[in-house]
Structure 1
Amino acid sequence: MSSPETKPLLSYCDPENPMDLKAYEAVGGYKSLHKALKHMTPPEVVELVKDSNLRGRGGAGFNTGLKWSFVPQGDNAPKEKYLVCNADEMEPGTFKDRLLMEGKPHQLVEAMIVSAYAFGATTGYIFLRGEYKLAERRLLDAIAEAKAAGYLGNNILGTDYSYELVLHTSAGRYICGEETALLNALEGRRANPRAKPPFPPAVGLWGKPTIINNVETLSNVPHIINNGKEWFHGLSDSNDGGTKLYGISGRVNTPGIWELPLGVTIRELIEEHGGGMRDGYKFRGVLPGGASTDFLVEEHLDLKMDYDTIAKAGSRLGTGTMILLDDKTSVLGMVHNLIQFFAHESCGWCTPCRDGLPWVERVMEALKDGRGSPGDIETLEKHCRYLWIGCTFCALAPGAVEPLKSALKYFREDFENAIRPAPEPADGSIRAKARQGLLEALGQTN
């Protein structure tokens, strides 16, 4: 059993037999709700979370409390405000939020009530990936228990604060992970991203102020309320606060998920927690934060897995769930597989993403099969520029080409070896033969 002092998210987390309300309360569950509603004002909750330096665990890494502070307040602000939990989790290689929802559902319910109180949200939605059927059942049970206990509904704990929580299962597209596409889907619209500004904290769900955070981010909030910012800072090995759910998939001996101090090194994750590479396989590279991050290689193994360090190395911490590349897996096949996924999941809203990714997919397929042509590498490099940040409507396409861009940097020889040389004409150049044929045709005409 994980220690609640050092591993608060996964302590008492049991996917096989999660705690019901009474068991959760027995280990301190909903204590933060009592503390926040009875002894703290909403601005005090926002300030505490901001000072804790809890950064978003879904990929962007933005300060959570600071994000909450952008919600308009006061007499002229809209009365209706929303908190939306992004539980879509469709990033390839990522499976951390599923563990939290299946193994400790009341933690997320409590977190959403306390977080909503901080900026005055009246309704909350958990936007859940449609395939997470077990998580759906567990969360519905937890919501029903919380409502029966008076933690949801009108005048919670005898206060003036009222809040409703709704579970919404997604129809299922990767683009729903983009926060404004998620809002469109929640409203019953096509899941296309929205133009920004305005940003959701000011104009979000149904035009009202809305905060969108992911499961892991929100799950930290009750522990910060209970234990304070200094405790949260002390959990980390970096300037960022708290622990992180790190994951590894690939050819290590013990792939999985671990809650560790934020800032653990890549090498420690692979060798100590992942059990090292399997016999007969050697490490070649890693996508440190899921499928839409840049490759890092052996020279980066001793870097800390925190937001700023990984960014300086040219990649992103992302979700913190690593995908390993070994020496017996084709880097071309791996990149092609990822590009194929992203091309399929494009919403088609903007031309570069809609048409560019399928083009990249076709080029990568030819290279993967050893049918590459001269100029293919240059074509891929152009697409990495054309599909980059600022050229597309949202971040799907830039994320899609991150593994490709970095693979061209670190594994260029693999791409070059997949290109077939241009065939030489049997006699003379193609241009000379064409010229001779034209002259002969003109001679016959005359």
Structure 2
Amino acid sequence: MALIKSISGIRGTVGGFEGENLTPLDLVKYTSAFVYLIKKEYSKQNVKVVVGRDARISGQSVSDIVTGTLLSMGAEVINIGLATTPTVEIAVVESGADAGIILTASHNPKQWNALKLLNREGEFVSAKFGANLLDLAENSFGEIEFSDVDAYKKISNNDSFLKKHIDLILANRFVDVDAIKSKNFTVAIDAVNSVGGIAIPELLRALGVENIIELNCVADGQFAHNPEPLPENLTEISELIKTKKADVGFVVDPDVDRLAIINEDGTMFGEEYTLVAVADYILSVEKGNTVSNLSSTRALRDVSVKHGVEYFAAAVGEVNVVAKMKETNAIIGGEGNGGIIFPEIHAGRDALVGVAIFLTLLAKSGKATSELRATYPSYFMSKNKIEFGADIDPQNILNEVKNIYSKKEGVEISTVDGVKIDFENGWVHLRKSNTEAIVRIYSEAKSMAEAENLADLMKTVVRDILK
């Protein structure tokens, strides 16, 4: 079916043929190449690697292969079992490990799995490291030497890191447990039958929430619906919130790095606005710069301006957002897909952090969730794409678009990641795919009609270029 090799990890459908799908042979190849490069990166032979996984059906099998390969490379393994992506990131730092591997295909359906690769800071490996990994695994695998039996280390099973993760959140100065508890919230959650069904209820109880309505919280990997937390996949919890009169609903993806929020009336808070709301609260307590990627809503910039701080845009991809946050000393950042990055706790997307800070904001605001949403600028986003034949280089299209709009007044152009054109009342972002002959077109404006008009305008410009 599919095997996608990128600098950020290896993702594919389980089964099939080596090199075409995510098979045991592919897992061995990329895991051993990863350890080889980690040893080289840190100039040491004895390395420690944390491994954690979401609840996918293939998870235990994939974990057994990956941990066995790590042992065969002479690595010590800390296996934390079923764990959220942010928990694994925290575990790498807390345990003093040299690297981490998260076994999750994030929002992809149940037939997918993946290796997400972390450095010793518990952050995703750099683009340079990822490129070297792909080159080694694909072209120089014969250089990798496996360990003899006397060099084998041990596997330590450790399930304590979720508690450490939650303790870090509870101890944070931006989280007010007393305020949350005093409101006696009723909270509904949908964890799509993955590790969020373990982590989110435990977090809520630690925050003093006693009334928890659990939907799809059995961590067996039998995803009850498409696991991407988009409105069309969340109809069941929306109805449940209305029926049970919940104050708020939280939905996470299988590895719990994305957070979608649902209002008390069953309407969507909007995944783009998860970061906006959390940033608004953080900035109300302490001023600091903010960062999101170029395809995220302009509302974060608006909120940043309101608080008198500076907003910065990064290329799409968590590793790029984290790099820009470090560069600008940002206090809060993330991505418009519901990804909160709060470096005081760790530099990675974390839905648990988002839940805790959002509930603090909701408690202190005295507003219903829908009323809180209404306090933020409303933008509408349209997502489109244009497909090309194999004879067309999408990069040439992007260069032509840039040249056309660089001659126009009243627009700002960014080429950090594709081409983004900022108009007074909206923006358009064009990015080429790394795996397909397409250009993705994201547009945002004050109404859906305006956003779609911007997308249609860009499609016309591209068609004219191709004539």
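1, 2: which one has relative contact order in percent (Cα under 8 Å, 6 or more apart), as calculated, at 11?
2
Taking FRET efficiency 1/(1 + (r/R0)^6) of positions 111 and 167 (r between Cβ atoms, R0 = 41 Å, to 0.05) for each of 1, 2, which is largest?
Largest one: structure 1.
Could you figure out which one of 1, 2 the value 3.2 for distance in nm of label points 7 Å out along Cα→Cβ at positions 87 and 375 was computed from?
Clearly, the read-out refers to 2.
For mean projected area of the Cα convex hull in nm², for residues 151-302 alone, which structure out of 1, 2 has the highest calculated value?
Structure 1 gives the largest value of mean projected area of the Cα convex hull in nm², for residues 151-302 alone among 1, 2.
For which of 1, 2 does distance in nm of label points 7 Å out along Cα→Cβ at positions 31 and 359, calculated from the coordinates, equal 5.8?
Only structure 1 yields this read-out.
Output the label of whichever structure in 1, 2 has the greatest value of mean count of other Cβ atoms within 10 Å over residues 103-110.
1
Read-outs throughout are calculated quantities, based only on the coordinates presented, and are distinct from any laboratory measurement. These figures come from a predicted structure and were not determined experimentally. Cβ atoms are built from the backbone, for glycine too; each structure is taken alone.
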